[in-house]
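What follows is a set of structures for review.
Derivation of every value follows stated rules applied to the coordinates shown; laboratory data play no part. This structure is a prediction, so every number in the text was calculated from the model and none was measured. Cβ atoms are built from the backbone, for glycine too; each structure is taken alone.
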Structure 1
Amino acid sequence: MTRRDVLEMFILSAVWGVSFLLIKLGGEVFPPVWVALLRSVFGALVLWGALTWGRHTLPPARLWKPLLLVAVFNNVLPWTLFAWGEQTVSSNIAAILNATTPLFSLLIALGARSAQVSGRVIGGVLIGLVGVGLTVSGGVSGGHATVFGALILLAASLGYAIATSIAKRTLGGLNPVGLATTQLSLSSLLLAPVALLGPQPGAVTPTALGALVVLGVLGSGVAYLLYYGLLARISPTQVTAVTYVLPIWGLFWGAVAGEQIALLSLLGVTVVLAGLLLMNAPRVPRPVAPALQGDA
C-alpha cells in the first residue's frame, strides 16, 4: 500500500467510527426513520455530485430488483435500526456490535455453501459470538445498554451482511460510484413517505441537525467514495481491515463524548476482534511431501 492508501484508510476508519456517535446525537431530536432519511439524502447529494463530475454511469434499469433489495438491507433497515437501537445503547457499544457484520456474512455464506467450513472458521465464529455476549453483558450490567437495544443493533448488522451477499451475487462489475448513488437515492425515496407520515422531529437543535449533516456528507457520501476508491487500488482483504478498527474508534469517540464502558465490554471487543482475525487469517499451505521413487 502507498502512503495515500494508508492515509485514506485512516480517514475512512475515523469517519465511519464517529458515525455511531453522530447517530446518537442526531437521534436525540430526530426519530429513527428521520435519521436514516437525512443520512441518505445528504449522502446521495454528495454522490450525485461525484457521479456528474466524474461522468460515472448508473446501473442498468433491468437490475432494479437487486438494487432495491440492497438499498433496503444496506441502508433503509440498518440505518433506521441503528438509530432506534442507540436510543437505549451507548454509541461505543453500538460500534462494537457493528463488528459482528463479518460474522453474519460468514454464516450466510456457510448456509449458501459458498464458503469452506474449517476448524479455524468455526473457531473464529464461536469466539466472536462469545465476545458479543461479553459486550452485551457488560453494557447491560453497567447501565450502558439494554438487551432489546442490543438485539436491534445485531439485526442491523445482519442487514449489512444480507446486502453484501445479494450484491456479490447480482451486482458485480458495476460502476461503484453509480451503484452507491443509486443505493442512497432509492433509500431516500423509500424512507421519505414513512418519515413524513410517521413521528416528526422535536425542536431541532444545531447539534442534532449538524450531526446528521456530517453523518450524511462524510459518513455516507465521502466514505463511499473513499471505500470504492481504495477497492480500486488495493485488495478487498486489505480494505476489510478497516472493519477491525471501527470498534476502537467507537470507543475513542464515545470517550470524547463522555460515555463510559464496562470492563466486561472492553474484554468483549477484544474477543470479537480476535474471532474476526482468526476467521480471516490466511490459510497456511500444507507442505507437499517429495515423491518417492517409483511413484507415478
Structure 2
Amino acid sequence: MIPWIGARAGAARWTINDIADQSGRVVVITGANSGIGLQAATALCAKGAHVIFACRTVAKADAARASLPGSHETRELDLSDLDSVRRFAGEMAGVNLDVLINNAGIMAVPQARSAQGYELQFATNVLGHFLLTGLLLGQIQDRVVTLSSQMHRVGRLDLADLGGEKRPYRAWAAYSQSKLANLMLALELQRRLDAAGSPVISVAAHPGYAATNLQSGGGPLQSLVMGLGNRLPFFAQSAEMGALPTLYAATVPDLPGGSYVGPDWPGEMRGHPTLVGTSAAAQDRPQARELWARCEQLCGHVIDVAEIAATHPA
C-alpha cells in the first residue's frame, strides 16, 4: 500500500479529547519516562487509567511522574536484559492488565551487546518486548500495542543471525530490522490470537517523525543532524502529536486486531492518527512464523498463545 493512501482528507481528526474514560483500566507502558511514552502515559492518567511506568531507570521515571495527575507507579524494567524482563513479569503476577504498550526503544546506537550477548537494538526493541508480551499475555484483558516505525519499510530480516553475532554492524540497518520485526511479530500475534479464539487483540502503531530524545542515541554527527531536524516545525512534529497513534491504538474500542496506526499526512511523517498500510515484507507469514520461532530460541521461552488463551480469565 502506498503510504499516503491511508490519509483521510476531510475526515474528522482524532485527538486526545476523543479518548473515552479509562477509569478502572490498568496500562503498562515501557519507556514511559520520556518522549512518546510519557505523553501517552500523561493522557491516559488524565483519563483515569492506572499507568505502570516500566522503565530502566527508576529515578527518571519517578521524576517524570512527579507532576502527573491521576494514578501511576514505577516498576524497574531493562528490556535489553531478559532476566530483568522475567523479574518484572514476576512482579506483575496476578495483576489484571488491560493494555500493554510496547513503546520503549533505541535507535541507530553505536554497536553494543545486551546482557545475553545479542546486538543491542534487536535485544531491546524486539527480544525484550517479545518475552514481556509472552509472559504477560495471560493477564492482558484487552490489547497489546507495539511500536514500529516507517523505517520498517527498508528493514531486512537476517533470520540466520538475528542476534547480530556474525554480520558487520550497521546501525541503521539494525534499527530497520528491529522495527520490521516488531511489526511482523505484532501481526503474527494477532493471527495466533485469532486461531485461539482469544478476545485479546494485537495492534501496532508508529509516530511518524516526532521530536523526542530517541534521536540523541547515535554518534555526535547523527545527534547533531537529527537534533536540527527536531527543531524544524515543517519537518518534525511534537512528542504530543507523535503519541496520538499510540493512544488511538490503545484506546479506540472497535479497532480491529492487526491494525496498524500512523499519522495521516502524505508520507505518514506527521498528522493525526489513522489506519495505514505496511510493507509487503511485514505481511510475509512464513517469515513471521520463523521469526517467532527464532525469538523463542533466543529468549529461551516458548510462547504458546493457544495454551495461554485456553486459561485466560473470562
Of the structures 1, 2, the one that 11, 37, 34, 16, 2 was derived from, the read-out being P(r) over Cα pairs in 10 Å bins from 0, in percent, for residues 94-245 alone: 2
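Please state which of the structures 1, 2 yields 1.5 when distance in nm of label points 7 Å out along Cα→Cβ at positions 86 and 198 is computed from it. Let's see the in-between values first.
Details: 1: 1.5; 2: 2.1.
The read-out comes from structure 1.
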Ranking 1, 2 by distance in nm of label points 7 Å out along Cα→Cβ at positions 190 and 206, the structure that comes out highest: 1
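Taking distance in nm of label points 7 Å out along Cα→Cβ at positions 38 and 278 as the quantity of interest, name the structure among 1, 2 where it is greatest. Spell out each step's value before the answer.
Values: 1: 4.2; 2: 3.1.
Answer by largest value of distance in nm of label points 7 Å out along Cα→Cβ at positions 38 and 278: 1.
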Answer label among 1, 2 for the case where P(r) over Cα pairs in 10 Å bins from 0, in percent, calculated from the coordinates, equals 6, 29, 39, 23, 3, 0: 2
Answer label among 1, 2 for the case where FRET efficiency 1/(1 + (r/R0)^6) of positions 30 and 270 (r between Cβ atoms, R0 = 25 Å, to 0.05), calculated from the coordinates, equals 0.15: 1
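If you work out relative contact order in percent (Cα under 8 Å, 6 or more apart) for 1, 2, which one comes out largest? It would help to have the intermediate numbers written out before the result.
Numbers: 1: 41; 2: 21.
Evaluating relative contact order in percent (Cα under 8 Å, 6 or more apart) on every structure, the highest lands on 1.
Kindly point out which one of 1, 2 the value -10500 was derived from, the read-out being helix-only ellipticity at 222 nm (-39500 (n - 2.57) for each DSSP H run of 4 or more, over all residues; to 500).
Structure 2 accounts for this read-out.
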